[in-house]
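Take a look at the structures listed below.
None of the figures in this text is laboratory data; all of them are computed from the coordinates on show. Given the structure is predicted, the values throughout are model-derived calculations rather than measurements. Cβ atoms are built from the backbone, for glycine too; each structure is taken alone.
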Structure 1
Amino acid sequence: MLYVIERILLDKRDIDKLVLETARAIQYSYNDSSTLVIIYILKGARNFAQDLYNSISKKKQVLHYLPIRASSYNGKTKSSNNVMVDLMQAEDFIANNHILLVDDIFDTGVTMAKVVDVISEYKPASIKTCALIKRESKKERNIVLDFKGYSIEGDDFLVGYGLDYKDKLRELTYIATIKKEFHD
């Protein structure tokens, strides 16, 4: 299948700057003595979380950097609002620790709200949320996003830097939109 890039939203330099600014905001929000567990949602948030980890761990102690699975898309381009969460053994590192939950894109907040609920059951010291991209035009579920990298309007389908279309185009070093006629 042919994928046609419509426009580039963020190039590599923009992404590097966004990561650095987000990492600084995260560092500032935690006191010097608090340690942090970064939990990121596979697969889309892996690149962003890794870059955040690299930036944050230079200045702050990060105890763990762990993946989990959570999805409401299930292979489609529209959310089903039925979120499946697999902590993949991250539950062993949640209790009494400060958790930074990282996702690739925050649309309606359905996925983030569900994951926060699941993590809360394990009694963390705190949970803060972070997303690479936040769609400002969407209605949110009763959840506040603590840190956001980049805000967008509209429903453009985004790819690159971990964001995918049917598990393709994640490896792009930039974030772009693809033409509507090339996705369902």
Structure 2
Amino acid sequence: MNNLSVSTNYLCLSTRGSNYKIPIDTILYIESNNRILTIHTLSETYQCYEKLNTLKEHLTGNNFLRCHQSYLVAINQIIGYNNQSITLRDTDTAIPVSRQYQKKTRDFLKNQPSCGTLICTCGIYEGSMIRIKAEQRVLIGRDGNVVDVVINLPLVSRIHCEITYHKKEQKYEIIDYSSNGTFIEGNTRLIPK
């Protein structure tokens, strides 16, 4: 028998004689499989028997997004999105986005004011969204050992460009490092650094 409750900053879990007080801001995502919830945090995973809908109702004010019948993700951990999956910070796990939740997920993430968003509008990455935290420097290019976002296309340089979102001014700073040029909205070429 287990007991699950939510306070302002903690998810309190009692299961198999152990009590856990899980800080909500450490939760990456919550996965459900046959009413067994697996709570994935930055350092550990916890399991309990509960419906995901029940937990979601308790977490409504804590910035979690339902992207699939079996998944809740912490909004502040999302760094990338396409119609099939969500990429989270500090994990290699791709969280699936079901067809039922695609539009809701896309619309929700587009309207998040807390960070910048790079939206890919054409090519093989069309529809993908990359979240940029305020003042976070994001390098884009082909070299996966150096850059944060890998785009493996012939016209993309090893280190192509750098994007920083400045929240106070609500502006993006883009620095072009490429030999082929970086274009904004398809027609305006940046002057290389």
Structure 3
Amino acid sequence: MVTTSGNPVGIVAEFDSPASLLHAAESLRDAGYRRFDCHSPFPIHGMDRAMGLRRSPLGWIVGMCALFGASGGLLLQWWTSAVDYPFVISGKPFFSYQAFVPVTFGLGVLLGAVAAVIGMLALSRLPMLHHPVFHSDRFARFSDEGFFVSIESSDKRFDSTETRSLIESVGGRNIETIAD
């Protein structure tokens, strides 16, 4: 059990296996914790459900922006060729939508891609260049062979002693309080 001095910003605990990490995530979710994360060297099937995570709204954001881009492109082309400067070319109608498909599609894809990048960064709270959990020496192992859970002190249910005892009861070891 390691404790660092200073204002606590969270707790990090190590687990033996993916199954024990999954069980710890379910226990934390059932206890009412919301601001915690599980760290593993590989994806663990069912972890999102165990943590109680909802589906990401990113698909809706990208879809709405792509639709806005496509309709904006079509509206701009309609306005310029049928309203602002109507000019008959080779007997075609003012609004010849077949010629507008490439630009409409291109603007839909462009705005959808921009929304995907900006939305992903915003929903992930990035760029976060440094997180206090990186102060833990043992946490550096998570990308090779470790299974860790980190609970932030900003969680409403966070109490240093209660959280520590909950993590110990579900099999956490090398529990460390991280301070800023």
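Kindly point out which one of 1, 2, 3 the value 2.6 was derived from, the read-out being distance in nm of label points 7 Å out along Cα→Cβ at positions 25 and 105. Only structure 2 yields this read-out. A value of -0.37 was derived for log10 I(q)/I(0) by the Debye sum over Cα atoms at q = 0.10 Å⁻¹; which structure in 1, 2, 3 was it taken from? This value belongs to structure 1.
Out of 1, 2, 3, which structure matches 53 when relative contact order in percent (Cα under 8 Å, 6 or more apart) is calculated? Of the options listed, only 3 reproduces it. Here helix-only ellipticity at 222 nm (-39500 (n - 2.57) for each DSSP H run of 4 or more, over all residues; to 500) was derived from just one of the structures 1, 2, 3, and that gives -14000; the source is 3. If FRET efficiency 1/(1 + (r/R0)^6) of positions 17 and 57 (r between Cβ atoms, R0 = 25 Å, to 0.05) computes to 0.15, which of 1, 2, 3 did it come from? Corresponding structure: 3. A value of 1.30 for Rg/Rh (Cα atoms, Kirkwood Rh), for residues 41-120 alone, calculated from one of 1, 2, 3, originates in structure 3.
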